[in-house]
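All of the numbers you see were taken from the coordinates with simple rules; none came from a lab. None of these values were measured; they are calculated from a predicted model.
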Structure I
Amino acid sequence: MVGINEISEEVAKKLLTSPVEVKRIIQLSLEEIVKEVKRGEMVKIVGFGIFHTKIQRPRRIREIRSGKIIEIPERRKFVFKPSPKIRFM
């Protein structure tokens, strides 16, 4: 698995800057994306994908142990739809 540290080191090498600075830029970018999506905005990064929220309808599920039916309320989901350029399948 590759984390933010490894990514920031690789980008820093290409930009000839410090990994700490690149890591901070990545973190701030991600925070801004999450903030905008929470406000209900759709964030589109051309060539990468779209971040947005989706309403998941309420549903019923059966609890395995007791067999009781449980109501799951409606909720918002954070969704990422990749660009066709980066889709693998």
Structure II
Amino acid sequence: MVQGQDRAFLSPALCRAARGLLDWTQGDLARHADVSRSTVRDFEGERHDIHRSTGAQLLRAFEEHSVAFVSIEGVGPAVCLKNR
């Protein structure tokens, strides 16, 4: 999980889901977020937590490509595409 306040909005499962919405590989996300592919792989595989700054880079990459992270009452964190 992401260390700090972004923890609720970027779990490994949400990260995989957001990549799926964009049809991105782990390498694509790594390139857009300027992190290593192994960082993405290890985070999504729940091998280790990521730092707040890395989580912010991942979120920024998704948000720059129209992905929105939302919280749905009674459901929790979710991911969707913004209207284009």
Structure III
Amino acid sequence: MPVDMLIKKMPLELKEWVAAEAREHRRSLNQEVIALLEKAKKESTKPPRGSDRDIQAVLDRYRGLPTRDGRSADEIMGYGDNGLPA
């Protein structure tokens, strides 16, 4: 169901751009704003979020991998006891 919406204090440059787009597409300002928002929504892609079960399965597989190097992260990076590179 359509609802009314008012945009306040739109920057003049943006309003002029939308007006130019509306003229180019032979639409009203309102129709152009709706078309631009629909296009932005369609192009907006968020990576699908896995379920908690999917995420837990990945973590379980990771934890089940063999340890290839028994050194600590600091030893691998070469840090000494003072926290600086050795």
Quiz item: So helix-only ellipticity at 222 nm (-39500 (n - 2.57) for each DSSP H run of 4 or more, over all residues; to 500), computed for just one structure, reads -12000; which one of I, II, III is that?
Solution: I
Self-check item: Source structure (of I, II, III) for mean projected area of the Cα convex hull in nm², computed value 9.2
Solution: I
